[in-house]
Structure I
Amino acid sequence: MDEVIKAFRHFIARDLVFILAGATVIASFLHAFDRLPGPESSWVLWVLLGGLGYFVAYALQDGLCLTPILTVAYVKNPNRFVRFLYRRFLREDWREIRDDVDLHEARSAITDERLLTLHERLVTLKQVGTAGGPCLVACSVIYLVKWYAESSQGGRFDLAVGIASAVVGVLLVLLGWLKGAQQAEFVVRHGVGTAGFSQHHKRGGTAV
């Protein structure tokens, strides 16, 4: 029963990321047409908007995963830029993972509850990047289009929010790639050990 509760809690956390990320897109869209609901709106409307937000975030995330822009999989062989981010974040070089290492088997080999909790945190943070990033970029497009359409009336707020959303959105996407690489390194380190890496060196930080 405890395992069921833990799994349920993890899925709830990930679902909330989808709901909140998608809600930002819906709120931006409603703002563009001055149709934001007020506090007097029915709770049914809020529930429907939350459900719609989930669909929007899921569609943006997994849709972009069909392109080279995004991935929710383990980042086993990160490109040069992701390795640069990894080095800047953890203050150590990326360690090559052996080609014959099965990351899913390595994850299954981890049984320590503390390590599993750290792994779930990495997965959740990765999803914040892979779902939240695209949603904020979508918000940026909506705000910038609204600003452009109403530029004769000023609209500095829409311009500022549009630019800020684009910057934070792109940053979240990059962090999603970083967390994917950290996740791969984490499961190899704790599920296989140093034998899972092509080259060994002393580790530095352990931030998640």
Structure II
Amino acid sequence: MLQQSRIAQDIFVSLKTVPCLGEPFLRGSLLGTEADELSDIDIGLRPVELTDIAAVERIVDMMYARHEIEFHDWARSLLPGAAVVSFFLRDVPIFWNVDFEVIVPASQRLAIRETVPHDQTAHDLKIWPLALKYSLRETDAQWPDVTRFVCRYVGSAPEDWSQLRDSLGDALRAIESDADGTHSHFISRCWDTYHERT
């Protein structure tokens, strides 16, 4: 069993303390045979009586109360169609973020881009490990998204995966220079991973 599956099981146990969120279920690569050491943890929830906002509030409270969390980020770009919030855990590989998708009927989707909390540094630190993961896998389908992310920081598009990995170092340096001390531990872990992997 992959370590990510064990973490998911621990989170499932924690979710039992919040029964109004419904029965959690795994999504994504951990369900099949394609999971690897870079796979993240995708969890779905179908709360019956909660709005997406209320469900995410309960998830955030539970995760910070029962797990060691670096930070979290609500994917505003997916709203209002999908409520997805990502958590980054301490002391596990930076690739093993936990993504919760809250699935509710349209009448219970109240969150909109303009009203959910947003921390640009947290958002960029969520994207950076994903970009590194895709560059290590050399996932062609993700090339446009990864190069667009890097271009925000370096101004020009890389020509190949090797250049992209170099540019990710420049991007992380830029994120670090804009960040306050809140995320310094996670940024340090990103640098460690970057130097180990590239």
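A short reminder: the numbers here are calculations on the coordinates, not readings from a lab. Note that the structure is a prediction, hence the values are computed from the model and not measured. Cβ atoms are built from the backbone, for glycine too; each structure is taken alone.
With mean count of other Cβ atoms within 10 Å over residues 88-95 as the yardstick, tell me which of I, II scores highest. Walk me through the intermediate numbers first.
Working: I: 14.2; II: 16.9.
Going through I, II one by one, mean count of other Cβ atoms within 10 Å over residues 88-95 is largest in II.
For the read-out P(r) over Cα pairs in 5 Å bins from 0, in percent, for residues 40-111 alone, a value of 3, 12, 13, 13, 16, 14, 9, 7, 6, 5, 2, 0 was computed from one structure; give its label from I, II.
Values: I: 3, 12, 13, 13, 16, 14, 9, 7, 6, 5, 2, 0; II: 3, 17, 29, 25, 15, 8, 3, 0.
That value comes from structure I.
Where does the value -23000 come from, among I, II, when helix-only ellipticity at 222 nm (-39500 (n - 2.57) for each DSSP H run of 4 or more, over all residues; to 500) is the thing being computed? Only one of I, II returns -23000 for helix-only ellipticity at 222 nm (-39500 (n - 2.57) for each DSSP H run of 4 or more, over all residues; to 500), namely I.
Determine which structure produced the value 30 for relative contact order in percent (Cα under 8 Å, 6 or more apart), calculated from the coordinates; the candidates are I, II. Structure of origin is I. To which of I, II does the computed value 0.95 (FRET efficiency 1/(1 + (r/R0)^6) of positions 80 and 152 (r between Cβ atoms, R0 = 41 Å, to 0.05)) belong? Value 0.95 for FRET efficiency 1/(1 + (r/R0)^6) of positions 80 and 152 (r between Cβ atoms, R0 = 41 Å, to 0.05) corresponds to II out of I, II. If Cα Rg over 2.2 N^0.38 Å comes out at 1.03 when worked out from the coordinates, which of I, II was used? So the calculation was done on II.
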